[in-house]
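I've put the structures underneath this note.
What follows draws every value from the coordinates through simple rules; no lab data is involved. Please read these numbers as outputs of a predicted model, since none were measured by experiment. Cβ atoms are built from the backbone, for glycine too; each structure is taken alone.
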Structure I
Amino acid sequence: MNKILSIGTVSLIRQGDHRFYSLTILSDVLAETCFIISRAEDPKVGFQRLLDKKRAMEIAAYIDSGLGTIPSAIVLSAQEAANLEYDSKKKSISFNKVPKAFLILDGQHRVYGFSMAKTALRIPVVIYEGLSRRDETRLFIDINSKQKGVPPELLLDIKKLAEYEVGKDEYLRQIYDMFLEDNASALYGKLTPASKASGKISRTTFNASVKPLIKIFGDKDPADVYEIFNCYLIAFDEWVLRKNKVHNQLFVSTVFKAIANFFPVVAVKVKDRFGAIYSADNFAFFLDGVGERIKPTKFANPGNAYSPLVEHLEEALAVDFTL
C-alpha cells in the first residue's frame, strides 16, 4: 500500500501554460521518490546523462561534513504514480511516497548525493504538474542550455576570499599575483585573473602550465620561484620570440604551456654550467641558440597541442654549442 505524504507551506505558481509548486522536501524523501531516464538506459524516451557516482559521493560528503548547504532548487516533474494533489485552502500538497513519483529535470547528482548521505536536509524543490514527455524534455533542454556556469578562472580567483585555498592553490596564486603586480614581470599587463581574454594568460592557463614545475622548485618560496621563472620568460621572450618577431605569441595559451614545459630542460643546462644561478643572462646563453634554430611559423600558428612545440624547442637546444 502506498504511503501518502502531505507537505504544507506550498506556493502554486503559474508561468504561461505551465503550473508548478514551490516547497521544501527532506532530502531522504527526495532520494526515495525521484528517478531519471538516461539516454543510455532508454534511447527512445530517455534524455538525461548517466549519473556520475564520484560526483554524487562528493555531494554526500559535503552534506555530512556539517558545513554543507544546498540552496538551489531541485526541479521535478510529478508522474502519474505520485497521484499529486494540491489543497488550495491548506496550501499543501500530498503525493504517494513511491520510487518513481517524480522525474528529475534538474539536480540529478544532488539527489543521488542525498541517497548516499547520512544527514537529511530540507531542500528547496520545484514540482511541475501535468507535463508530457515532450514538455519534460524541452524543459530539460531549456534549463541546461540557458544556465551559464561560473568560469573556472573566477572560481580560482575568489578561492582566497572563501578560505578554500589549500597547498598548491595558494602557492600558485602567490606566484601568479607577483607576475600580475610587478611591472618588471615578463607578463605584466598580459594577465587576466578572473576571466578569459584573448591575448592574455588566465589563472587557469597559468596554473596548468606552472603546476608541473612545482616539484622541480622543491622547497623554494613563491618569491624565489617568481624570480627564477620570470628571468626565464624574459630571456625566452628576448632571444627566441622577439628574435623571430613572434613576441605576442608568448600570451597564447598553447605557446605559454610549451614554454613552461621547456623550462626544466633549460634549467638543468643552466645549473650544470653556472651552478644554481638562474639569471636572465644565464638562460639567454642557451636560448640565444634556440632562437637561431626554431621555425617561427610553428609559434605563429601553434594549434591546440603544445607537445609538438616542446619537441621542436628540445631539438633546437640539442644542437651542439661552440663554447
Structure II
Amino acid sequence: MSVPVPSPMVFLVGPTGTGKTATACALANELPLEIISVDSAQVYRGLNIGTAKPSAAERTQCPHWLIDLIDPAQAYSAARFVTEARSCLTDIRARGKIPLFVGGTMLYARALVFGLDELPSANRAVRAELEDEAARLGWPALHSRLAKLDPATAARLAPGDSQRISRALEVVITSGTPLSALHQRSHRAPSPSVFISLEPNQRKWLHERLAQRFDGMLGAGLIEEVQELQKRGDLHTDLPALRSVGYRQVWSYLHGEGDLAALRERGTAATRQLAKRQLTWLRSMPEREVIACDAANATAQAVARLRAHLQC
C-alpha cells in the first residue's frame, strides 16, 4: 500500500496507563502501520520497567521507532524529537507503511504538528537567580510563583520539574509574556493531523489501574533497575531521565527516604499527577477524537476510527 506524502499524521495519545501500547499493537496487526514513540522517557536506554517500554516481543511484533536512543546521562529535546520523527516518518512512508505516533508527551506531539516556538534565548543571569531562589525555598515554591504568572504552563508541570519550571519562569521574566501564550503563536500552518485520544470515562478506573500498574512495576524489578543505574556513579536526579515518574521516587527510597509502603504511595501519587497533567494538555485540544479507554470495545473503536481516517 502506497501512502502519499500529504496524508495526515496520525496520533494515538492519552494519559499514562490507558493502554496506548497495547492498542497501538492491535492497530498494527490490522493495518500497515509502524509506530513512532512520542515518549520523553522511553528514549533513554536502561529505563525499561518504569517507562512501561514496549517489550522485546511487542517490538518484534510491531516495530517501534525513537526508543532507546540515548544514555540517561544525556538530555533529549523537543527539537531533536521533531528532527528524528520527521526522518522516521519519511522512511516509513517510503516503505509503503503508515506512521502512527503513539505516546503521552504532548509537548513533542505539538512541536511536530505546529512547529517549534520562537522563544527568548537563555538568560544565564535570570536562571542563576532562579536556581538560588530554589535552593532557598524549593522548586514547589517556584512552581507556585509560576502558577500566578503562567497558570496554563504550571498546570502541566510537576512541582519538582526544576528544568521546565526554571525555563518557564525565565521566559515570562525576560519577555513579559507567559510561555503558554508564546506556544499559541504558531509560526507556520499546522501539519494535517488526526489525534485519537484514549481517555477514561471514570477517573476511578484510571486511578485503580495506575496503582496496579505501579505495583506491577515494583514486582517486575523497578527497584533493582534503579539500583543498577545508581551503581554507575554518574547519574543524579537533576538529570531529565531520573526526574521521570517512578525513578525519582525509587531513587529517594534507595537513599533512605521512607519504607516500601511510602514508596508505593509516592509513586502512585506521582503517576496520578502525571496523568492529570496529560489530561490538561489533551483538553486544550478540541480537535482530538476521544475514545473511552475503559470501554470494553475501546480497541475495536480505535481500529474502526483509524480505518475511516486512512480509508483502508
Computed -0.66, -1.04 for log10 I(q)/I(0) by the Debye sum over Cα atoms at q = 0.11, 0.17 Å⁻¹, for residues 64-199 alone - originating structure among I, II: I
Which of I, II leads on Kirkwood radius over Cα pairs in Å, for residues 160-255 alone, largest value: II
Structure from which 2.1 was derived, distance in nm of label points 7 Å out along Cα→Cβ at positions 216 and 296, options I, II: II
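For relative contact order in percent (Cα under 8 Å, 6 or more apart), find whichever of I, II sits highest and give me its label. Mind dumping the intermediate values first?
Working: I: 14; II: 27.
For this comparison of relative contact order in percent (Cα under 8 Å, 6 or more apart), the top structure is II.
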Tell me which of I, II gives 59, 46, 37 when you compute Cα extents along the principal axes in Å. II
Structure (I, II) behind the derived value 7.2 of distance in nm of label points 7 Å out along Cα→Cβ at positions 136 and 288: I
Assign the value -14000, calculated as helix-only ellipticity at 222 nm (-39500 (n - 2.57) for each DSSP H run of 4 or more, over all residues; to 500), to the correct structure from I, II. I
